[in-house]
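These are the structures in question, set out in turn.
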Structure 1
Amino acid sequence: MTKSELFNKWMKENLKGDPIIWFVVVGLSLLSILAVYSASGTLAYRYMESTEHYLFKHTALVALGMVGMYFAHKLDYRYYSGLAKLGLLISIPLILFAYFFGPNINESKRWIVIPFINQQFQPSDLAKLALISSIAAMLAKRQSKISSANWQEAILPILIWTGIICGLIALSNISTAAMLLVTCMLLMYFGRVPVKFLGMLMLVGILAGSLAMIFGKRGKTALARWEQFTDRTQLDYQTEQSFAAIANGGILGQGMGKSHQKNFLPHPYSDFIFAVIIEEYGMAGGLATLFFYLVLLYRGMLAVANSSNAFGGLLSAGLSFMLAIQALLNMAVAVGLVPVTGQPLPLVSMGGTSLLFTGISFGIILSVSRGDVSPSLSVSKNRVPPKGNFMREKQVA
């Protein structure tokens, strides 16, 4: 065999799953390296005296996320049902530890510093992945009980776990908690949960959010950002600089590495990296970035109809929702549609463990899409009916 034939054989044997999702991952990863290198150049020169410092560090973290994705996609996705329970139990004490003893960064305690490697870890990244996987597993196992008299057994655990995790995250990160709550509601909707129970979940979320606003560390910040957003007579500094970057970009942009506003934007390499992308690559680059996430959402949602296992379809849909909603929220902040939230752009913004958990999320979606399962495992063989069937079932009932 020639080298190209051997390479193609290796690709077919090792990189399984939806090839379009692989294309999205590679495209976003390359965009991430280019955008972060440009956005962090001034910061690196100012503090490290080398513009390549964050380039090498970020490239290594992107590679780590790709490694996590590779191993996650090789594992039968049904194993994640059991791992999710363990993840939930671990994430609760980690979130509390970060809240009480973590480093205070930007008036917030969300991180734990991992000893020896001095790398920050955000427990909410683990909690998001574990909660969505757990809800998918609970919905898949209890499909027959959701609309029956035993709804407490099917729905109540989901409401409790969602309230606990979202409430704990909201103590230090209200936007992440709200985003996770919306993702859980969408997942429950596609899992055939009646609308009245979604209303109950909304009440649980409002209660948890209200308590977090009162007793948490970010309540005053969230209210101040909302007041700034609603007062359109004067833009806050972050939004003003983001608008300037977008205006400079025009249709085709200033060119790679030629952003001017990156020197004025707060956190141009994370929270406002979309504004830098538009300034350098224009609206064409911004629309291409949006297209990547919409393709991911569409391909992830296909698993709901194509998966022979309810858990696989719900798991893929839930993770796709989470990544797409986070991406849309980051972009909406950059263009001034919502208040400043501090949400990174998945797989693009500079980060630490967020890149790893984003890569794992992509890997799980790919594991579902490849469809190779072990006959010895079983979560639920029930399929989630198409939405039309679901509505007809409710009307008959």
Structure 2
Amino acid sequence: MLRSKLPDVGLTIFSVMTQLSNDYNAINLSQGFPDFDVHPDLLDLVNKYMRSGHNQYAPMQGVLILREKIAEKVMELYNAVYDPVSEITVTSGATEALFAAIAAVVHNGDEVIVLEPAFDSYVPAIELNGGIPVYVKFRFPEYGIDWDEVKQSVTSKTRLIILNSPHNPTGAVLSGDDIAALKHIVKDTKILILSDEVYEHIIFDGIRHESISRHPELLSRSFVISSFGKTYHTTGWKIGYCLAPAPLSKEFQTVHQFLTFASNTPIQFAYAEFMRNKDVYLNLSTFYQKKRDRFLKLIEKSRFKPIPCHGTYFQMLDYSEISDESDIKFSKRLIMEHGVASIPPSVFYHQKDDHKVLRFCFAKKDETLDKAAEKLCKI
């Protein structure tokens, strides 16, 4: 009889809601992927590198020229120095990078502080590697971090703190005060940090992205993870990367080499050349803020109440004036009866906390948002 290592984990909510959306021909604002096209120049570059013979294994750490471009970008944006040879690893998506980082440093019995609601890949990776998740909840509805509770959760067994900013699913972002509190907690400890920053270029309202890389005393103990998929609308290409000081990168790569070893070669070369056009990622916040603001304007006359979103391409909407159903039940009814798919955030809590809100993805064409909003306003 097969005994599951993850007995409580079934099909992800993203798969469930996308399948239900397809079954009912609904507008899919659930899973976080754009429905608009990739930049044609980037597609041409992939074709160029495929046709020029870059079709075999890439180096395990990633194509060097891409790692050099990543190092250059991080230096310009965050004044952070990473050696492209020993401190940057290209991965097969951010999810692989998250798993490799956790596997590299979490041993049996180690505790890992997880802030909830938490992206659904964190806890399974912790548990598969013998770690113990220790949960701290964001304050609702502002989704702020209670740093006193984080501090109280630290024990002699605390190995890792996982952060995510801009935050999926809430759209919250870390502030300077958050960084100061984090520094105080980890000072004079051996606690490591895993910072999920895949939405680093999608941050709104003039707010500065507080990358962990900005802060030398945090950088020295941190894995910082990002994603080309989120930045360049290429989620299906599954290319991410991890920044970490050499000792951490060495352990990270020890795991990475046995997960995927190497990632798609021509796409890495294409990204490296495309990164010369810095305006693409520098203007991404403006691009998505317009979509956020458009979506909010479109649903002004609906009975949904928006919760402030300062980053990512997700908007949380409070539906408590519409229904007292659970978020899972209401989100399914929203698909079946009204033709719009969303994500119920209770799935991102280990105790299934239900605040009567849903997460909607606005990384969509304007006409998609227009049609979805029209349906939402009729409820």
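What follows draws every value from the coordinates through simple rules; no lab data is involved. Bear in mind the structure is a predicted one, so any value in this text is a computation, not a measurement. Cβ atoms are built from the backbone, for glycine too; each structure is taken alone.
Quick notes on this structure:
- Structure responsible for 20.0, with mean count of other Cβ atoms within 10 Å over residues 263-270 calculated and labels 1, 2 on offer: 1
- When helix-only ellipticity at 222 nm (-39500 (n - 2.57) for each DSSP H run of 4 or more, over all residues; to 500) is computed across structures 1, 2, the figure -11500 traces back to 2.
- When log10 I(q)/I(0) by the Debye sum over Cα atoms at q = 0.10, 0.12, 0.17, 0.19 Å⁻¹, for residues 63-270 alone is computed across structures 1, 2, the figure -0.39, -0.57, -1.22, -1.56 traces back to 2.
- Among candidates 1, 2, the computation of FRET efficiency 1/(1 + (r/R0)^6) of positions 71 and 279 (r between Cβ atoms, R0 = 25 Å, to 0.05) that gave 0.10 used structure 1.
- Parent structure of the calculated result 21.4, given that Kirkwood radius over Cα pairs in Å is the read-out and 1, 2 the choices: 2
- Looking at FRET efficiency 1/(1 + (r/R0)^6) of positions 207 and 359 (r between Cβ atoms, R0 = 41 Å, to 0.05) for structures 1, 2, the greatest value goes to 2.
- Per mean count of other Cβ atoms within 10 Å over residues 183-190, the highest-valued of structures 1, 2: 1
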